[in-house]
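Listed next: structures, encoded as structure tokens.
What follows draws every value from the coordinates through simple rules; no lab data is involved. As the structure is a prediction and not an experimental result, all values here were calculated from the model. Cβ atoms are built from the backbone, for glycine too; each structure is taken alone.
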Structure I
Amino acid sequence: MSELNLINLAEVESKEVKWLWKPYLPAGKITILRGNPGEGKTMLALSIIAALTTGAPLFGEDEQREPVCCIYQSAEDGIADTIKPRLEAAGADCSKVRIIDESKSSLSFKDDRIEQAIVQTNAKLLVLDPLQAYLTGVDMHRANEVRPAFHALMGIAERTGCAILLIEHLNKMKGLKAIHRGLGSVDISGAARSVLLLSKPKSDEPEVYLAPVKNNVGEMGQTLVFIAEEGRLFFEGTSSLTADELVDQNDVSDVRPTKVKEVEQMLRNYFSKRESIPSTDAEAFFNSKGYSTRTLKRAKANLGVGSELRDHVWYYTRPKDM
């Protein structure tokens with residue numbers, strides 16, 4: 001029989017949740033990032049590592065921070081030919097990135113080496129990519145097997161204060177809410193304090209959406225929009241689309257156009273009545289509406305909007321076929 005120990009809440013000191021990236025990535029907790037293969041989950045994880053190791057602001061933030069160490073484990077990519085080149089392309093300080101050597105024995109959630117590595121390096125982020133590769137010996141569909149494994153990993157996160165990010169693929173069951181689109185038992189989502197969805201709704205468009213699915217320790221946060229270019233993600237702004245809308249039929253085009261398409265339509269409306277607009281005025285207007293200069297330039301190029309210098313002022317000019 002187990003010894004009974006009771007915790008008196010009057011003797012417990014209340015603490016605020018700490019964040020590595022508020023309100024998406026809580027420190028000392030488990031976060032799941034899920035999405036379809038090839039839509040940018042690893043790219044986002046490496047971009048987060050790049051910001052943390054160099055002290056750069058994370059997406060949507062403004063303040064610099066102290067550079068920190070991160071640990072990145074990938075069961076799918078080679079260290080020398082894939083992981084390091086991608087980290088370098090993302091702008092990471094690779095001297096602050098560590099990888100636990102799995103050449104002799106594979107890593108699992110209950111492996112003592114995880115906590116040892118975090119403590120030794122004072123790492124603030126551990127990424128396991130993908131989640132299922134590190135649930136060794138566990139049937140992901142059985143709650144009674146999933147819970148103990150996650151309990152061990154949750155303990156590591158809480159003791160060390162390290163944020164743990166698990167990368168997960170979506171299941172194939174369409175028509176479900178985003179919370180039920182993860183692989184295996186729903187207890188996997190239940191164990192995480194934050195669950196995020198990364199979605200690239202149209203394969204022929206560069207927009208990538210990051211939407212909160214659940215958050216047990218803070219506000220849900222807004223859906224973020226990125227542009228994927230040359231192996232990197234560039235923050236574009238926010239969207240009102242929800243995770244459930246993004247997973248619905250795996251196509252957001254019926255819900256709302258992409259930001260570039262929105263800007264294209266606004267430019268068409270403008271040029272239906274005018275021949276030109278000062279470029280500084282156009283950029284200021286679209287920036288005030290939440291569209292980045294990068295998005296404006298892409299929309300401008302897609303429509304064939306010209307540029308013309310008059311009296312030392314640059315203008316956007318109406319295309320001949322508009």
Structure II
Amino acid sequence: MKFPAEFIQNNIHYHQEKGSEWLERLPGLIRSMEQLWEIQILDPFELSINFVAPAIGVDLQKYVVKFSFPDQGFKDEINALKLFPDTHSVRLINTDENRGVMLLEHILPGYSMRSMKEEQYCNIVAEVSANIHLPAPKSSFLPSTRARLHSLEHIERNHPSGIGPISKAQLQNAKLVFSYLYHSTETSYILHGDLHHDNIIKGERDWKAIDPKGLIGEKEYDFIPFLLNELPEEGYERVIENRAMTLCDVLRLDYRRMLLWGYAHAVLATSWSVSDNGYETSFYQSIHVFQTLAEFELNSSIEKFIK
């Protein structure tokens with residue numbers, strides 16, 4: 001079984017030697033799960049880091065099978081899917097947590113929100129989020145937004161002069177804003193964690209979310225990936241502003257806090273994207289957009305602004 005070069009490179013990049021070992025085991029794992037779950041696994045979809053493919057059961061029922069490196073991220077996805085209602089989230093049918101495998105419903109017709117027009121995006125996102133953003137349980141295995149704050153702190157410690165295009169001042173200010181927002185969150189919800197155009201799929205009756213990261217936090221934070229994705233080359237500032245304003249109006253969210261989450265996360269997302277090949281320019285460009293919309297200057301006192 002031959003895997004695409006990008007799929008191989010991504011797994012080795014993120015999981016290093018253990019990723020290489022997982023790739024070697026994957027063909028045998030695919031065959032064993034076919035036997036265990038009595039399914040036939042077909043040619044995979046376009047692969048990035050997970051092996052995802054359609055499958056057919058002995059009863060001719062259609063499924064999707066997902067093989068992931070069995071790390072904490074895989075477990076978080078399972079826990080999120082167990083908490084989300086399957087009316088607006090892909091249904092988890094079976095799982096082998098030790099092997100990193102999930103059997104999921106095959107959502108049909110299955111085209112992504114990316115195929116729709118800009119003016120339709122916010123209504124679709126609002127419909128899905130309103131159904132999956134449930135109050136967080138008192139105890140949960142899911143991480144909170146504090147984990148993202150820790151990631152930002154880790155980046156700052158390891159890159160005290162900045163990383164890629166992100167300056168030292170931007171890292172420090174993003175950390176202050178993120179910390180303020182986390183500690184001032186009044187009500188926490190179950191969040192998707194990566195809610196964007198490719199992770200919202202059209203089902204037979206409703207739009208459904210797929211591939212959750214699984215997170216506990218404030219609703220406003222969950223929309224930032226959507227605000228940052230599928231942006232035009234020109235006029236993206238206005239698109240970000242319109243999306244944020246529309247969502248806050250429809251869902252009665254706090255516009256100012258969404259902008260602040262956007263600023264902090266844009267710095268974090270840009271830092272995550274830095275590699276030998278550069279960085280994600282759309283994430284970096286959006287930092288200034290959120291900063292401008294929130295009306296604060298990096299050279300002013302962030303502590304005074306956020307109080």
Structure III
Amino acid sequence: MGKLAVVFPGQGAQYVGMCKDIYESFETARRIVDKANEILGVDIKKLMFEGPEEDLRLTENTQPAILVHSIAMYEILKESLPLEISAVAGLSLGEYSALVAADIFDFEKAVPFVKKRGQIMQDEVSSDSGTMAAILGLDREILVQVVEECKSLGIIEAANFNCPGQIVISGEMRPIEEAVRLCKERGAKKAVMLSVSGPFHTSMLLGAGEKLRKELESIELSEGNFPVVSNVTGDYARPGDVKELLVSQVSSSVLWEDSISRLIDDGFDTFIEVGPGKTLTGFINKIAKAKKASVSVDNVENLETLQKLIEKRA
């Protein structure tokens with residue numbers, strides 16, 4: 001039998017109604033959500049349950065909402081099922097959920113921190129300063145070459161290596177538009193501009209990283225109880241490097257495909273996506289080429305599916 005990893009989604013996974021059914025069904029979820037409301041001083045519960053969607057989409061609200069949902073679901077899983085977790089990872093914002101799950105970052109400190117992270121990121125860039133685009137069905141090597149060719153037009157970088165055939169690029173408008181055109185010419189199945197509030201995961205957010213560094217100075221992190229795979233390196237984060245990796249993360253490429261490949265190489269054969277949505281499960285299935293088991297746990301109904309997977313794996 002191989003090993004089990006829990007993975008956590010990032011920004012974009014939010015939706016109106018998130019976390020509501022687990023809040024109504026589990027005391028653990030109620031405790032976590034109500035604690036977040038108290039810490040933040042805003043009704044994050046109402047935003048998650050009722051919206052409005054445009055307010056939930058604001059980065060400063062989205063980030064704590066996803067963290068709270070993810071950790072509430074994670075704590076329920078630990079209480080409900082006999083899980084032997086050997087590692088955790090998270091996509092961008094989801095890395096904070098992973099750090100909380102590993103007992104490296106205290107939940108009560110992480111909730112206000114990710115709200116501040118969202119504010120800092122949004123203040124650093126805007127939709128006027130740049131954009132992002134998703135490139136589907138194009139080899140990684142060809143995409144990297146296109147990015148290099150377009151750098152003469154302005155800032156453009158690979159933001160997310162999500163899985164084979166799905167890469168997100170980010171930067172200033174002109175080079176991104178040209179890259180989309182070139183990717184289509186060179187065989188991409190799809191190349192589309194994304195509706196985002198800024199060019200995230202590029203060097204344009206280096207300043208945001210430095211602001212986060214100052215915020216992190218007053219936060220004490222623990223050693224943790226199992227490994228966390230870093231977005232920045234696609235490898236296990238050493239405890240003493242976590243803060244620096246979080247600083248770098250906002251302006252670096254998200255090496256999600258590399259992160260999952262690292263876990264697979266280490267014998268991980270089961271992945272549980274915990275939190276809103278099921279995007280990461282789709283990525284993992286493409287990375288693992290259906291050789292591994294993966295399931296998403298977003299709500300009460302998903303718990304039954306996971307129970308069957310655990311029973312089959314036992």
Work out which structure the value 31, 59, 11, 0 belongs to, where P(r) over Cα pairs in 20 Å bins from 0, in percent was derived from one of I, II, III. II
Which of I, II, III yields 1.7 for distance in nm of label points 7 Å out along Cα→Cβ at positions 54 and 206, as computed? I
